[in-house]
Structure I
Amino acid sequence: MSLESVKEHFRKFNREQDILEYEEISATVEQAAIALNVIPARIAKTLSFKDKDGNAFLVVAAGDAKIDNKKFKATFGVKAKMLSAEEVEHFTGHVVGGVCPFGLAYDLAVYLDISLKRFSTVFPACGSINSAIELTCDELFEYSYSKGWVDVGKDWDESLSDVHEIAATIES
């Protein structure tokens, strides 16, 4: 059902055929990076939180980014507390490992972390533990109906970019 809701979402943009499905599980950043043959930082992970009024919202960040509690509180006015697996599935309609900002069960606010902007394309999940889609940051912003870019990440490698990944691929 979840993958189907994402496919339906992408039909509006004539992009449902671009959803990648593979046999191996890609529920974690590391698994997704292996399945897609990209560096983990290019996996666009979707994290679920509650705002001060108890409403769920999503932050999509690069695979190598962690949430910086101080920046998060300054941006959203609440301490970063992730939803439980049950809450995630309820609010998004997606199981943990397949959570994405597309085809959501409820109309949730979506924010994109600047850690993603290092890359020309990133790979968010598509509602299942074995799917993804390659999108530019502009496409991710548009297709997720993002409310805006935020800076709530930390420990991501600012020196990584598509250029470094291309060089590493050529060398191997």
Structure II
Amino acid sequence: MNNKTDRFVVGQIVNTHGLRGDVKIKAFTSSPEDFEAFETLLVQGEGEKKFKIENVRYVKGLVLVKFEGIDDINAAERYKNRELYRLRADYGTLEEGEHFIVDLIGLDVIDEHQGHVGTIKDVSTNGAQNLYVVAREGKPDFYIPVVKAFVKKVSIEEGRVLVSLIEGMIE
């Protein structure tokens, strides 16, 4: 199973800001501050053209970005309501044990004692750690904390996650 995408939606331009070409972005990343690490972004409808980020600021929960070459409100206006993408390659190499959420969704969850217990539907954060949201046919979803005690091996290539669940984790 390989559902890898080469690009990720990281936000959407919701409006212009001021007269100098800044745009307001609703961030879809885990933190709006992630935009400070982005050098370039792709804009929906503009193919593979990379837009270089000159400046990042914040206002009322939105990210304000100034792109190089977009120097007035009229130039910025044409990009309203378009999604922004970041290429997988732009993230560099992930640390061991790190995975893109999109690559985890749909993986089979195999318990070392019970066998197949469901598939990963989503990854949620409860503050302390990430949680795999596991869907089961005809039964309620359940959560697995993403810690070594429970998650033994993630194999994107094999399409599965090997886990060791404790009694009471699944109803």
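Each value in this text was obtained by applying a stated rule to the coordinates, not by laboratory testing. All values derive from a computational prediction rather than experimental measurement. Cβ atoms are built from the backbone, for glycine too; each structure is taken alone.
Which of the displayed structures (I, II) returns the greatest value of distance in nm of label points 7 Å out along Cα→Cβ at positions 9 and 129 on calculation? Greatest value across I, II: structure II. If we compute relative contact order in percent (Cα under 8 Å, 6 or more apart) for structures I, II, which one ends up with the highest value? Top value of relative contact order in percent (Cα under 8 Å, 6 or more apart) goes to structure I.
Suppose you compute distance in nm of label points 7 Å out along Cα→Cβ at positions 25 and 49 for every structure in I, II: which one lands on 1.7? Derived from II, not from the others.
Here helix-only ellipticity at 222 nm (-39500 (n - 2.57) for each DSSP H run of 4 or more, over all residues; to 500) was derived from just one of the structures I, II, and that gives -1000; the source is II. Quick one: distance in nm of label points 7 Å out along Cα→Cβ at positions 73 and 97 came out at 5.0 when computed from one of I, II, so which one is it? Of the options listed, only II reproduces it. Which structure, out of I, II, was Rg and Dmax of the Cα atoms in Å derived from, given a value of 15.2, 50? Going label by label, the one that fits is I.
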